[in-house]
Structure formats: C-alpha cells, structure tokens
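Below are structures written as structure tokens.
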Structure P
C-alpha cells in the first residue's frame, strides 16, 4: 500500500504527491508548480485540502492497525 496522497493546489490547480505523514492539520507544504503555501486545515473551503487530510488520516490509521 502506498502512503502517497495526491494533493491539488487551490491556487494553480497543479497536482503533486505527498506522504501521508506530512499531511496533518496545521501543516503546510509549497506547491511544486507555483510555490504557493498549501496549508492543511480541516476547516478549509477547498474540497481537495479536506479530502487530502481525510485520506491521510485513513492511511495512518490503517498503518497503525497493521502493526
């Protein structure tokens, strides 16, 4: 199982992949296309941000359950 999650930049729409452990509430990462800071907040208006957070939480729970 891959721990990579597709993340879409809310500004430019570019997509990139990030490890689930790096996608947490309050964390941020620069867009690899436009360098905009993508901030992961569960209250975000952007569906792509909320979906990435949800997917990352699910993958982390699965990884913990497997150990």
Structure Q
C-alpha cells in the first residue's frame, strides 16, 4: 500500500475508498485517509434482515502528501 501511496503522491493524485466495516475505517484513518461522508443503506422490509444489521457505508479519501513532491 505504501508503494501505491508514494506513486499517487508523486503524481499529485487522491485515493478514494468505500468501507462498510468500522474496523477498516479505523485502519484507513491511520493511513492518512479522511472521512468524506457516511450513509446507512436503506432497509428493505421484505428482506429478513433486521434494520440494526443494515450496513453503513463510509466514503473516504487520502489527499496527496506534499512532502514527497
């Protein structure tokens, strides 16, 4: 992952990810990503899934680091 970050930093490119697992969100925050927004997926009544189990999607990005330019 660091090799990819160095490439994106050198090319002045932003990384973008979507996470549906809170543990992954924490992982990406530690690697320089920032949360853009969070959205809970719609609950569909006829599916046998409790509303509490409907995942949240977290949209994140990592801006290029200027120290590698």
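We did not get these values from a lab; they are worked out from the coordinates using the rules stated. Everything numeric here is computed off the predicted structure, so don't read it as measured data. Cβ atoms are built from the backbone, for glycine too; each structure is taken alone.
If helix-only ellipticity at 222 nm (-39500 (n - 2.57) for each DSSP H run of 4 or more, over all residues; to 500) computes to -7500, which of P, Q did it come from?
Only one of P, Q returns -7500 for helix-only ellipticity at 222 nm (-39500 (n - 2.57) for each DSSP H run of 4 or more, over all residues; to 500), namely Q.
Out of P, Q, choose the structure whose coordinates give Cα extents along the principal axes in Å equal to 52, 17, 15 when calculated.
Q
For distance in nm of label points 7 Å out along Cα→Cβ at positions 23 and 47, which of P, Q scores largest?
The maximum falls on structure Q.
49 is what came out when relative contact order in percent (Cα under 8 Å, 6 or more apart) was calculated for one structure; which of P, Q is it?
Q
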